[in-house]
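Next up, some structures in structure tokens.
What follows is calculated from the coordinates using simple rules that are stated; it is not laboratory data. Just so it is clear, the structure is predicted and the values come from calculations on it, not from any experiment. Cβ atoms are built from the backbone, for glycine too; each structure is taken alone.
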Structure P
Amino acid sequence: MSQTPLQRTPLFPLHQALGARFVSFAGWEMPLYYQGVVAEHRAVREQAGIFDISHMGKFTLWGPELGSHLSRLVPSDLSAVRVGSARYTVLLNPLGGIVDDVIFYRHPPEGELEHWSLIVNAATCQKDREWLQQQGIPGLELQDRTASHVLLAVQGPAAEEVLQPFLEGSLKALRRFQHGQFIPKAPQRESSAEASVFVARTGYTGEDGFELLLSPSDGRWLWEQLVQAGVQPCGLGCRDTLRLEAGFCLYGQDIDESTTPLEADLGWLVNNPAEYLGKAALENQRAEGIPRRLVGFRMLDRAIPRSGYAIYAPNSPQPIGRVTSGTHSPTLGYGIGLGYVDSTWAEVGSRLEIEIRGQRRLAEVVKKPFYRRQAPA
């Protein structure tokens, strides 16, 4: 039986030329690392790194009063999102389960139509597109730009400094979760290239940084310029260790349709005063008590937790939960992880035992994020 060939981003030949080691991820052949996970991780924490994240889903949405219709699908109040701003939130099913975690971006209206963009996870791209089209949003127009556009992430404390020389317009004017249109300073742009590129001050690393939506030609040009300028190319390996240190969830691993935002420690997203899909389920869960919670923990023993490992209370015969994500933190120097545990054991300071290779190793529930970027002096 033949397998469906893996998709490749427009930058695939550039990754090959840099000697990337590739991995299959969500149907895509993606760079895992170039120089090594730890070296790339440290480059982002200390200077800047560039990621090709073109595998992620990229939707452009238009429609009359679109913001109010989208608000029926999420627990967050999208009416508070101004033009030029963005909002991280989750799509919910009727039981309050998480269909996907996404970022909505609001653009200036086009005539009578509101204009939004939506970035979704690679593994859920088709599901999300079909799900949105099934929600009965009046007059919805949806353009899927996943295959036609490049998405780059430039992340790290020096991200603004290294990226600014290649764009006209001030990146400093963008605050966190704001976005705008910028002109690339490419000397020879294809006539079919879009006049400007979309730049947002967002990211998945816990550092300052930007995500850019570009045409393939502009994307290849900017990647090559930044790498030639000394910016470290980075793969999915360090993207995972960086996001875990920052306490960010990975869809399909830490959250899915069987978990609610209240269980996943995403209750801060639940602030929509209007009716929305799954609201009754969340209100019932909050009233009845949340049976399990996603916690962050650090290893007190020298050991590395991994997804799927059993979590025990000290001396308990039966597991009280499972690790969903775990790694050795390159920044902190010890093992960290996320996992769902019985709510009784979710308080910061609670001692846990993680079963690693047949032995229970001591861990402690800690406040997330594990790592927080220090503001510049």
Structure Q
Amino acid sequence: MMLRNAGTGMLFGLLAFFAATQTATAQADTPAGGGDREFLTLQVENDLFANFVNTDRHYTNGLQAAWLSRPQNERLPGWLRDVAAPPLYSLIFPTGHFDRIDHRVGVALGHAIFTPDNTNTTAYLPNERPYAAWLHMTFSLQSVRSSSQTGEAWQDQWKLDLGVVGPSAQGEFVQNGWHKVINVEKANGWDNQINDEVGVNLSFERAWRSSTVGNQDSDSFVQMDFIPYTILSLGNVQTYAGIGGTLRLGPALPDDFGPTRIYPGVGGSEWFEPAASGCSCYLFAGLEGRAVGRDIFLDGNTFRDSPSIQKRHFVYDAKLGAVAVLWNARVSFTHVFRSPEYEGQPKPDQFGSITVTFAM
């Protein structure tokens, strides 16, 4: 019964956290990026956006609403500032020299749905990906360090995911409810989904943004930069290590880290620099590889038997997309090509990600 009420509890927790933090963000500190704004991000990911057909397979839908605070440099507890950049991690991936820094806190409410290829049958399909849903809240600590001389910047992000996997995540309700609205056949195999399990996941990500190549004040019209990143994730939902990078190309690249993603949520930043006037647009491409130790959506439940399938331990994503910053809003579309995630998967996956972020 407690897990059945998880969605309601998370929603109230999200509202309470947002309300409490508003008081603490009444004034802004000197920022390293994003100004003294707070940001609201709305995201949706779906295989429909990549294939343009009403089919559900594998990672088929993701939804997320996220809020990121104004800079909290002076108000953040000392111990949080101390762990913002882990010393051991900094030895392996040093941040370099910087003269500006800001810390922000954030919270998000997310939902993800996974299905097999065949959603018409009610029978258990042992050779296909199992049905699963993941409802969770994400609490984040984000630190940006930048150099006013070189234009380089480093971003560290801690994320703590707390939620539930299984029937209590209401995957069947969300998917088939939406299918009813758009008059599409429902998925019939949700009785075979992964069982209820509380999910706890902790991740740390470090990204570096290079100085831009090209300047509108010179003979170069197009600017370019590169944003490599690394990530470590540990928990009963997903345990993996990843490395990736994003190349951006445009007439006037904004000082941020590009658009974010939902699943898995790596790369990008929820803050951005609002455009002074008109539109600040650019194209981007990226590649990311992950070594996967655990994935509950493939491995099944941690402490009990459940539907599962043999996962692949190495997965990569390739992405292409476009971003437009229109005054106080940033709109992005990302097309993701994902390599097979389990043994016997007939072909790679593709899905699209649409993100809209508002500076407030």
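I have 3.0 for distance in nm of label points 7 Å out along Cα→Cβ at positions 48 and 248, calculated from one of the structures P, Q. Which structure is it?
Of the options listed, only Q reproduces it.
From P, Q, which structure was distance in nm of label points 7 Å out along Cα→Cβ at positions 328 and 352 = 2.1 calculated on? If you can, show how the numbers build up before the last one.
On the way: P: 2.1; Q: 2.8.
Matching structure: P.
Upon calculation of distance in nm of label points 7 Å out along Cα→Cβ at positions 40 and 184 from the atomic coordinates, which of the structures P, Q produces 2.7?
Q
Could you tell me which structure in P, Q was used to calculate mean count of other Cβ atoms within 10 Å over residues 128-135 as 24.6? Please report the intermediate quantities before stating the final value.
Numbers: P: 14.1; Q: 24.6.
Traced to structure Q.
If mean count of other Cβ atoms within 10 Å over residues 64-71 is computed to be 18.5, which of P, Q is the source?
P
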